[in-house]
1. Assuming 16.6 is mean count of other Cβ atoms within 10 Å over residues 96-103 as calculated from a single structure, say which of P, Q it is.
2. -9000 is what came out when helix-only ellipticity at 222 nm (-39500 (n - 2.57) for each DSSP H run of 4 or more, over all residues; to 500) was calculated for one structure; which of P, Q is it?
3. For structures P, Q, calculate mean projected area of the Cα convex hull in nm² and state which one comes out highest.
4. Compute distance in nm of label points 7 Å out along Cα→Cβ at positions 128 and 160 for each of P, Q and report the one that scores greatest.
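Values quoted throughout were computed directly from the atomic coordinates according to the rules given, and no laboratory measurement underlies them. Predicted, not measured: the structure shown is a model, and the values here were computed from it. Cβ atoms are built from the backbone, for glycine too; each structure is taken alone.
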Structure P
Amino acid sequence: MDAAAWDERYAGVDLVWSTGPNVFVEEVAGALPPGRALDIAGGEGRNALWLAEQGWDATCTDFSDVAVRRARAIAASRLGEGAGGFRALVADALEPAPPPGEGPGYDLVVFSYLQLPDAPWRTALARGVEAAVPGGTVLVVCHAARNLDAGTGGPQDPAVLHDPDDVVAAAGDLPVEVVSAELRERAVESSQRPALDTVVALHRVAV
């Protein structure tokens, strides 16, 4: 889907995604000291909004202008005076990420269900790693390929699904160390079967 198609999807409903953060983003980020965070392709801002509430200086980017405007509106009503710790910007995941308001880069970079074919996915991951400071964390959460047969929900196109080993391979030439790479179950209210997600945490190293 291109930006126009996503604009149409976001414009068609009040809220495409849930209001709370992804469970794995909450798990990993909750164990880190607040700093500067970037949620790439963050849609309506659910992860970045939660991060801002936890004291992070959180930036959400998305290539849908409709999603970004909605994220800003939600931040204004939800964060109130604390909205200064959140910003939403129109940006393409395949291009260099906008820098944080202050500092050389981000302490945490999040990819939450950015489902792309292998080549653009590798480009997006490289851009995310570039945006992280040495010592920072790059967190990848995505629908796993094994979800097609053993899980529930998510895209049905195997070309955009990535198991943990796929993400590790995509990061092979990047300046990162693999902290963890797991296939995790995620409860889905509408199904008795859990979804199978890839959850990979990378540590950015100096070059």
Structure Q
Amino acid sequence: MRYTSSAVEALIEAFAMLPGIGRKTAQRLAMYVLNEQDGVTLRLSRALLDSKEKVVRCSLCQNVTDKGADPCQICRGRSRDRSVICVVESPTDLLAFEKTGHYRGLYHVLHGVISPLDGIGPDDICIKELLGRLEPGDGPPVKEVIMALNPSVEGETTVLYLSRLLKPLGIKVTRIARGIPVGAELEYVDEATLSRAIEGRGEL
């Protein structure tokens, strides 16, 4: 059923574009926004605009950060082990590892995985930026790269591709342990399982 108000219908369609949001949920969200006080609507709209105008990718790890805070807080952290980089698919995966409190190295966010069926190749994700970080520079050399990608076909393809690029560089390439079920999304895995996975990582 379409609403008689074109503005309401446009709002529903906008919510329905979000991942995991069907039309019924989009309708409920739209009605919530319409029935709430103006302060909530303005706060939501301001937050959405700020996220597009003020958020950038960290020039080092490609994680999200605010303009004027580049490199990000993690990359600037003095207590971080700069000899280890954990490669993840998305910023939400990075947050999942940070919540465990066990990993103290650096990260690299690929913003996707290689998926030929979807037309996503190596040049479409942040592989070039990762390789740039591994070149000799002023800081301590990177000794280990941990592959922490989702255990999907696309994730496995990306891990194999990266390991073939990194091994000739003399860098140790490891992957998180197999305690995470195949097909699981890292952002939904509990902290204890993630901690065991990264502690029990094996060399590729």
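1. Of the structures listed, the value fits Q.
2. The read-out was computed on structure P.
3. Q
4. Values: P: 1.5; Q: 2.5.
Largest calculated value belongs to Q.
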